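**Student:** Some structures to go through are shown next.
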Structure I
């Protein structure tokens, strides 16, 4: 369910004006879950959808980039843009703008290898950059460091448990009986791309069965428990990044009252809203 400025949103009037099937899928999922998704205005809702779409595009691009899976101590990088420590930490080379270094991972992926956790962080970062632009991105992530599933400064995440999965979320497949000699197969972080479609770094783009089968193939001998999709969900806090692109900070007390917004489609008020 969706609330805009504390009022329920009727999405039936929005749907005819939505040209993107992915945007429509996101809107319908947001409205269909029992979970209440709250936004201050329609622009913030649109921003959330756009950010999720960009994260999905980034995941697909990373899959095509040629970047490979590697354990932390076997990570690889393009040394022109990144310094790689022995423990698998990526830090920016002096004078390199963060947006340039992140973009290089997608442009020259064959030079890179990293853990699936790092892949999720990189995917989220690319999605953020595509939405807020390189200038604001460089400001937010001026001291960018990549290390496994450790979010860098100003990567604001929402973490919860549930089954209200949305495209653009990071979900986790757990392999409870993995071989202890290969701890990298204890699970797989994956970006949800759509209905039963996921990107998992090192596995590729596949459905849940594809990821589970891959994990099951890497269990210990005589294992009896299958890998499975958990209820752990991680997503970007779109409201934080929405505020970064506003000319002035938005405070809750500054949000106009519904009666002052004649074009807002909330419950009893109708109009048209376009999601690109």
Structure II
């Protein structure tokens, strides 16, 4: 199994955090030669994510642990679904348990929340995308979880594209037209230029500057509809700000191409998943 180095380091950090002093309880109470078999059980409805990371956690704790995945990322799960079996030295099973579940629960929570939002905009042309509002160090994993839930990824980092926001305008001393033109002159020719606007005047300025993507920030549904008509296909249109499960359908029906939502990562609730253990006979 291949995992990026950053993910490998994150897993190692998480294990060091939990096992820095060893597992005193297991060492004191469980025979060294005892083996166990466990199953990973879902106790809620949702979408699965983080299975490869969970397997990697177990392998790093003890190569003698055997992980048998029953489902892959993106699978729909419900109460009672067994997603994997884990067997091997009983002490090692317990040492891996918490860290493995932390990854699996957090990432499945993101995939599940994403899937709810994606379902709300089914049948429209809008695509749900994430943001950089991710847990520090977890970005690659959380963005993969968004994809598992049916969403798509926005920029991974600040080097992935130009996105001109209000702070850039304030600090750079440019108006929207000037900022877009300056970015066009400096950025590589393959780079898309996106600009955030708050009203129709900003939309027109972004068009005048030649922006590739126009982000409508915290606009009303009515204003977004007008903006889409004004842009008329000359740029991709992204809606952002105030995107809730209750509102996202109305946003999508304005005709925007993209809807970016930070809540699918920063406010996702962990999916309830547990590890049930039995002693091998």
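Where a number appears in this text, it was derived from the coordinates with a stated rule and is not lab data. Predicted model only: the values in this text are computed from it and were never measured. Cβ atoms are built from the backbone, for glycine too; each structure is taken alone.
**Student:** Identify which of structures I, II gives the largest calculated value of Rg/Rh (Cα atoms, Kirkwood Rh). Intermediate results must be reported in sequence, preceding the final value.
**Tutor:** Values: I: 1.00; II: 1.10.
Checked I, II; max of Rg/Rh (Cα atoms, Kirkwood Rh) sits with II.
**Student:** Which of I, II yields 0.15 for FRET efficiency 1/(1 + (r/R0)^6) of positions 66 and 234 (r between Cβ atoms, R0 = 41 Å, to 0.05), as computed? Intermediate results must be reported in sequence, preceding the final value.
**Tutor:** Details: I: 0.95; II: 0.15.
Considering all the candidates, the number was obtained from II.
**Student:** I've got another one for you. Can you tell which of I, II yields 2.2 when distance in nm of label points 7 Å out along Cα→Cβ at positions 82 and 186 is derived from it? Don't skip to the end; give the middle numbers.
**Tutor:** Values: I: 2.2; II: 5.8.
Working through the options, I get structure I.
**Student:** To test your reading of the models, identify which of I, II gives 3, 14, 19, 17, 16, 16, 12, 4, 0 for P(r) over Cα pairs in 5 Å bins from 0, in percent, for residues 122-193 alone when calculated. Can you show the working numbers first?
**Tutor:** Working: I: 3, 12, 20, 20, 18, 13, 8, 4, 2, 0; II: 3, 14, 19, 17, 16, 16, 12, 4, 0.
The structure behind it is II.
**Student:** Kindly point out which one of I, II the value 105 was derived from, the read-out being volume of the Cα convex hull per residue in Å³, for residues 58-169 alone.
**Tutor:** Values: I: 105; II: 140.
So the calculation was done on I.
**Student:** Using distance in nm of label points 7 Å out along Cα→Cβ at positions 2 and 34 for the comparison, can you identify which of I, II gives the largest number? Display every interim value, and only then the final one.
**Tutor:** On the way: I: 2.2; II: 4.1.
When distance in nm of label points 7 Å out along Cα→Cβ at positions 2 and 34 is computed for each of I, II, structure II gives the biggest number.
**Student:** Starting from the value -9500: which structure in I, II was helix-only ellipticity at 222 nm (-39500 (n - 2.57) for each DSSP H run of 4 or more, over all residues; to 500) calculated from?
**Tutor:** Working: I: -9500; II: -13000.
Label of the source structure: I.
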